[in-house]
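Scrolling down, you'll hit the structures one after another.
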Structure 1
Amino acid sequence: MPKIVDHEQRRRELADALWRIVASQGPAGVSIRSVAAEAGWSPGALRHYFPTREELLLFAMDLSEARAVERITRLHEHLEPGLSMLETLAAYAEQLLPLDDDRRAEYRAWESAGILREQDRDRARRWQQQRGLYRRLVSALAGVEVGEDSESPHADPWVEEWSTHLHSIVDGLALQLMVTPGMTDPEDCRRRLRAFLARVAEAAEYREKNAPNDD
C-alpha cells in the first residue's frame, strides 16, 4: 500500500525549519541545503515544495506577514479593558516593531525584500497593507472615518500626511532596534512611539479647534 503523505504537515515542518534559519541567520542563511538540513530532509525532497531559494524567501515573507496579522487580530479580540485611546493605538503599532525574539525574526524575514526585487509581486500590497494600519490609527486619533478601503490614500490630506509620518517613525524605530541595538532598547522605542502618537493627538485637537466655522 503506498505511503500517504500529509503535505500540509510537511509544509508546517518546512515552515518551522525555515523560521529557525531566518531567526538565527537572516535571509543570508537561507538556502535549499540549509533549510533541508534543518528540517531533516534531503535537498531533493525540499525542492518538491520550493524549487528555488527565492521561493523559500518569499515563503518566509509570507510567514512573517501571516504571523503579524494573526497577532494584530488576537490583540483586537483580547484588548485589555480600560486602556486609553493612545495606549490602545500604541499597542497596535507595536506589533510591527521588533520588540522581542518573535518580532525580530519577522523583521529579519522582511529583509528578503531587498533580495527579491523582481520576484516579490506582492511588494506593493504588503506596503499598502502596512500604510492602511497607520491610516486607521491616525484616523482614530483624529476622530475621522477611515472608510472601507484603508489601503487607498485617504480623502483627507491631513490624515494622509500624519499616516505617512507614523509609517516613517515605526520603520525608523524598527531599523534602530535591529541595526543599533546598543543605542536604543525596546522600552525607549515604546516611549518614543507614545510621544509621537501624543503629538498626533495634539495636532488633531488643534486642527479641530481651528477648523473654519461654517455656521
Structure 2
Amino acid sequence: MEIASAFKRRGLLYVLSSPSGAGKSTIARKLLDSDDGIALSVSATTRPIRPGEVDGRDYHFVSDDRFQAMVDEGAFLEWAHVFGHRYGTLKGEVLKTIERGRDVLLDIDWQGTQQLKQVDPDIVRVFILPPSMEELERRLRTRGTDSDEVIARRMERAAAEISHWAEYDYVLINNNADKCCELALNILKAERLKAGRRVFLHDFVRQLIG
C-alpha cells in the first residue's frame, strides 16, 4: 500500500457565515492564503458586477433568466435571495473539488447553510460575530460603498442573521481579524483529523496490526 494514495480523503465543506461587515470576506481571504488544501467556491449571482471584480474569480455573474434556468437544471447545492439578488453555490464545481480530496470554503448565509446541511451532512459550519452592533455599523460606513438607506437595511438584516448563530458548529467573535483567522484555521485542521472523515484509517490500521 502506497502511503500517498492510502491517505487520500474526501474533502469537506467549510462554511463561513456572518452578517455583512463582520469581516467574513477578510477572514476567508486570510484562510485561503494560509492553507493550500482549501479552495474557494465561486458562487453564481444575478447582482451587477462591481468595479474591480472579475467574472469567474469573484462571482459567476449571470442574468435572472440564466439563474432560473440553472435552478431548474439542479445546478446548485443551495441558493438564496439576498438584497434583491440571487446567489447560488455551483454543485458541479464543489463536488469535483471535494472528490479530489481538497476542502471547499463556502461564503454563504444561514439560508444557504440550512439547505446545504440537507444535501450534504459532511460540512463544518462557522459563524462570525462582530464585537458589537456599533462596530458593525462603523465597518459598513467605513466601506464607503453604501447609502444610509442600504446600511440601515443591512443592520436590520444583521440582527436577523445573528439570531441563527446557535445553528452553527462554531461561533467566533471577530475582535481581531488575524486572531479570528487563526482560530478558523485551527478548526479546519482539527476537523480534518476526525476519525470519521479519515476513511483510509480502516485499511491502514488493519495492515498496521496485521
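Assign the value 32, 21, 15, calculated as semi-axes √(5λ) of the Cα gyration tensor in Å, to the correct structure from 1, 2. Working shown, then result.
On the way: 1: 39, 18, 16; 2: 32, 21, 15.
Comparing all candidates, it corresponds to 2.
As an exercise: mean count of other Cβ atoms within 10 Å over residues 24-31, calculated from one structure in 1, 2, equals 18.8. Which structure is it?
Comparing all candidates, it corresponds to 2.
Looking at structures 1, 2, which one was distance in nm of label points 7 Å out along Cα→Cβ at positions 168 and 200 calculated from, given that it came out as 1.4? Before the final figure, lay out each step's value.
On the way: 1: 1.4; 2: 3.1.
It traces back to 1.
-13500 is what came out when helix-only ellipticity at 222 nm (-39500 (n - 2.57) for each DSSP H run of 4 or more, over all residues; to 500) was calculated for one structure; which of 1, 2 is it?
2
With mean count of other Cβ atoms within 10 Å over residues 16-23 derived from the coordinates and found to be 19.8, which of 1, 2 does the value describe?
Derived from the structure labelled 1.
Taking distance in nm of label points 7 Å out along Cα→Cβ at positions 72 and 88 as the criterion, which structure among 1, 2 has the greatest value? Numbers along the way, then the final one.
Working: 1: 1.7; 2: 1.1.
For this comparison of distance in nm of label points 7 Å out along Cα→Cβ at positions 72 and 88, the top structure is 1.
Given a value of 33 for relative contact order in percent (Cα under 8 Å, 6 or more apart), point me to the structure among 1, 2 it was derived from.
The read-out was computed on structure 2.
Values quoted throughout were computed directly from the atomic coordinates according to the rules given, and no laboratory measurement underlies them. Everything quoted here is computed from the prediction, not taken from an experiment. Cβ atoms are built from the backbone, for glycine too; each structure is taken alone.
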